[in-house]
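Nothing in this text is a laboratory measurement; each read-out follows from the coordinates by a stated rule. The shown structure was predicted, so the numbers you read here are calculated from the model rather than taken from an experiment. Cβ atoms are built from the backbone, for glycine too; each structure is taken alone.
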Structure P
Amino acid sequence: MASDRLFGRPKMPQRPVKERIRDFFEVPLGLPEDVAVEEARRCLQCKKPSCVKGCPVEIDIPGFIKLLGEGRFDEAIAKIKEKNSLPAICGRVCPQEDQCEKECVLGKKGQPIAIGYLERFLADYEREKGVTTPPLPRPIPKKVAVIGSGPAGLTCAGELAKMGYQVTIFEALHAPGGVLVYGIPEFRLPKAIVRQEVEYVKSLGVEIQVNMVVGKTFTLEDLRDAGYEAFFIGTGAGLPYFLNIPGENLNGIYSANEFLTRSNLMKAYLFPRYDTPIKVGRRVAVIGGGNVAMDAARTALRLGAEEVCLVYRRTKKEMPARIEEIERAEEEGVNCVILTTPVRFVGNENGWVTGMECIQMELGEPDESGRRRPVPIPGSEFVIPADTVVVAIGQGPNPLLLETIRGLALNRRGYIVADPETGATNLRGVFAGGDIVTGAATVISAMGAGKRAARAIDRFFQDPDSFPQWR
């Protein structure tokens, strides 16, 4: 028993497959209180906790877990919120297994503490009880504009507001949240939770203006003229990539960006209550192996597809998606077709896709990502029937804003060049972070970038000449 208690780890309760694939309600149910407390007591409370090093937003992990284990839930969630304003989101979509939990000492010989499950438990506890806004400092008469209300922008804005700055977020879409609302499905991240986290950030004093396309509605220079003295760009990577193979313009082929935005933000899954229909055929093929591909595949099942296959050019071992998301997708009936890549799409006389010709692959030498490069096998072509295809192979930077900021340094792929420690760009007072700098990454890494940029913006106001690279 002592050994089980030391190395064991609770499983997250979740809804049965036959029930959950018929709707968009959340799949994981969260830990019961007694299980959460018992798991917290399994923590060794290391004097030099390595888990904190794995957290991009620097949460005092042993601190909140100790309080949870003692039943002091209010103090435990307050401890998390000293560093993280979006715990209910992080507890659901943060890849803890590759970050804080990966560094847990208990994981060396057994199973690490379920840090993410415990964070979610406390966030949900607070949500049911009622969220408390911390005392706010005296306002500082300095205005900061945050462009984009995704995880990087929300975090940066919240951190600056807690310091006393006057912060306004400008969001291009009609609802705040960025990828949290348009990209991640309801069954993985309920939008009511996103709305509550956004409301918490607003309660810190942050103003959010939606339907504001910076670069079109107004420019960065217009904001300077309106009195904003520092800027954080957190617009994400929202420009979808395509395969650029024959037949890609056939009807029935979507980018994952469009497919998920229609379903999530525009509520296509609630048609006809929301007038945003999305055509999903009987056989759906999703191309890609990341979390976005898993989201698209699982969404297609819930929208009525009878068969969904996920086509990936490497093996399951190389898939960048979270292991638990791959497992849930397969439990729900998604068929993973590995070592396969499309070479052309096939259509009918009416211009609709009917299938895709693929070629089998084998793994060669590692590429720049460290994964073994997929190499085509000559003569191995075959056709996968499909009347709907979703291309989920990544996204790039949308140039809409970037083209209007004169002199802003971009790299060869079109992303903003920014200092990884501060988010400072080459332009004075302009900072950036998240996917618009790194390319598509995780929610928590974007939040970490927003947090570091907030500290740097504070330093900028205290000592403007401390960033010598600025022009």
Structure Q
Amino acid sequence: MKTRVTLILAALLLAFNFGFAQQDEESMTNLTIFTDYYKSKKFDEAYEPWMKVRNKSPKFNRAIYAYGDDILEHKIEKSSGAEKKKYIEDYMLLLDQAAENYPKYYPLGTVLDKKAELMYDYKDVLGANDKQIYDAFDKAYKTDIDNFTSPRGLYIYFSTIVDLFNAGQVDLQNVFDKYDDVTDKIATEVENYSEKLNELVAKEEAGQKLTSKEEQYKRQYNSYLENYDKINGSIDSKLGQLADCKNLIPLYNKNYDANKTDPVWLKRAVSRMYNKECTDDPLYIKLVKAYDETAPSADTKYFVATLLFKQDKDKEAMEYLNQSYDLEKDPYKKAKLAERIAGSLKSKGQYGQARQYYRESLKLNPSNGRPYLMIANMYAASANNCGDSHFTKRAVFWLAANEARRAGSVDPTLRSAASQTAANYEAKAPTRSEIFSEDMSGKTINIGCWIGSSVQVPKL
């Protein structure tokens, strides 16, 4: 038995990269017993020896906390009433102990978020109200924002303040402020994972094979980006009509004088009014001018350009767009800005210049597939103008389908939409019978006008 204990403990030490603080025979034996039960998913049997090690030697081995999660989750699931509450509260205590004894592996933001999620999941058992749940998430956000990264936790954090607003416990400005806080945090995490993913995408595009570890990282990064994308959509849905022009305009008019020199407030107000298409109101013009005067930046130049476009001053607008792009130095932010500039140009029908900015965005952030979809959309919209015959006009849809497929290949959040879009464009391209009757199988067609590209007709 002693030899078996030693071997299992050696394996645990290698797995968790941690030594013993107290090497006593009883804890070593109980560690071995609960580990055996845990690996066999016999959580009830693991509970007693696990508790003995935890209570006697809380720093004995990280397995106490790594395996304790599943053991207590099982106990919570299988219990009810007062017993269930006891296990939930003990799980929260376990998280605190993990942060105290192994802070490297259990950062405070992660622990506080997990405790808040437990409070949310079991609010009826714990008797917790929305204010207590919100305060628990707010503590995670304010104490250790860097490690408060859970997509689900961030959504609940925002969702709860909307519920508090609907109950008359906070005002609308609080909701908007928290929306900005949470979406800014999500944007930071998306940037972080996008930059990591871009390195792997660049390696693949250079023809190099990813290692198995890199493939694993790529799946993890994609998974996080998909989850953040879903949460962003859910947060916008939760905000819903609270952020329509009917609410925004009187609120910002009311608060303008007190905040007209606050660059953060102005940026958020301008961005929200722009995104909610409240740009026809005179307040939007006032906000943009104040923002540009208070803190001139790449952002402010972009918003000034949008005003000039609305006034049909396209030449001046382009000057501001170019200034905006030149001012931004951060590669990821520059990619996002290039995409926004391209969107503005696309809405004005300036497809050639829009494509140029979309491609700049792709160079800087190759794991973002949206520019490919936008280019595909512009190709499809130009089909009737960029061919010299019925066949060549419809051939443009092959180009559009190719761009749409590229969107799905680099960006998992767009895989379904890209596939549907590509299929839609393929259906509008020449049929097999038309390819045969025109004798075009396998031939290359040069597409004119602003597209200036070529496409190969599928071989029959």
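Which of P, Q yields 1.6 for distance in nm of label points 7 Å out along Cα→Cβ at positions 161 and 433, as computed? Walk me through the numbers on the way to the answer.
Numbers: P: 1.6; Q: 6.0.
Here the read-out was taken from P.
Source structure of the calculated read-out (Rg/Rh (Cα atoms, Kirkwood Rh), 1.07) within P, Q: Q. Match the computed value 15 of relative contact order in percent (Cα under 8 Å, 6 or more apart) to one of the structures P, Q, and report its label. Among P, Q, the structure yielding 15 for relative contact order in percent (Cα under 8 Å, 6 or more apart) is P. Tell me which structure, out of P, Q, gives -9500 once helix-only ellipticity at 222 nm (-39500 (n - 2.57) for each DSSP H run of 4 or more, over all residues; to 500) is calculated. Comparing all candidates, it corresponds to P.
For distance in nm of label points 7 Å out along Cα→Cβ at positions 25 and 289, the calculated result is 3.5, so let me know which of P, Q that is. The value was obtained from structure P.
Structures compared: P, Q; top value of distance in nm of label points 7 Å out along Cα→Cβ at positions 321 and 377, i.e. the largest, recorded for P.
Among candidates P, Q, the computation of distance in nm of label points 7 Å out along Cα→Cβ at positions 209 and 361 that gave 3.5 used structure Q. Each of P, Q could give volume of the Cα convex hull per residue in Å³, for residues 113-240 alone, but the derived value 110 comes from Q. For the read-out log10 I(q)/I(0) by the Debye sum over Cα atoms at q = 0.16, 0.20, 0.33 Å⁻¹, for residues 153-200 alone, a value of -0.51, -0.66, -1.11 was computed from one structure; give its label from P, Q. This value belongs to structure Q.
One of P, Q was used to calculate P(r) over Cα pairs in 5 Å bins from 0, in percent, for residues 57-136 alone, giving 3, 15, 28, 26, 17, 7, 3, 1, 0; which?
Derived from the structure labelled P.
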